[in-house]
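Pasting the structures in now, so scroll down.
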Structure I
Amino acid sequence: MASLAFDDYRAQALSEGYDEVLVRSWPADLQIDTHTHAFALKARVVQGEMWLTVDDETRRLQPGDEFSLEYAVPHAERYGHQGATYWLARRNQPY
């Protein structure tokens, strides 16, 4: 059933102009310092929990929560005691 839901998420994201859709899993208690990406993204947490910090705002994200970031937005990530998995749709920056 999860596979079917991912397929639906992927189809929707591709129809919205995202270039690729991936499943990303992160290990328990991982902290990633402030960084940027050369792509815009939207994601849906499907397992575990994470904290996303943009500017001075930190959001706790759990299964069912979604987030998005535009190109090159500085942000930091922290993952819970059981790690986290999310579906990630990326819109790569045109060169």
Structure II
Amino acid sequence: MDPLDLLNHLLNFVAPALFVAVLVTLSARMFMRKSPVAPVLWAQSAINFIVCVAVLALGLWFFGRDGKMLTYLGMALLCATSQWVMLRGWKK
């Protein structure tokens, strides 16, 4: 596999994570009116993206292949949870 094929595979692997992270961040900004812990949009998207990529990597490790629907479900749930935690804050 040459470097361009590797780059293509890596970009296709993280594309769903990027899409879900940005979509959840924009949706939260539209539907929830609380002030976030990470106030800038790109910071919230970056945190959600990291969570999504971690779930995708964990799904790849656990199932031995990517693209399983259970992995995508976990990605959506954990991304929404991380966005909720950012909007909720760390209040005691």
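Only the coordinates and a few stated rules stand behind these numbers; no lab work does. Values in this document were obtained by computation on a predicted structure and should not be read as measured data. Cβ atoms are built from the backbone, for glycine too; each structure is taken alone.
What the table below lists for this structure:
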| read-out | value |
| --- | --- |
| Among I, II, structure where FRET efficiency 1/(1 + (r/R0)^6) of positions 12 and 76 (r between Cβ atoms, R0 = 25 Å, to 0.05) as derived comes to 0.85 | II |
| If mean count of other Cβ atoms within 10 Å over residues 52-59 is computed and equals 11.0, the structure in I, II | I |
| Of the structures I, II, the one that 41 was derived from, the read-out being relative contact order in percent (Cα under 8 Å, 6 or more apart) | I |
| Which entry (I, II) yields the derived value -5000 for helix-only ellipticity at 222 nm (-39500 (n - 2.57) for each DSSP H run of 4 or more, over all residues; to 500) | I |
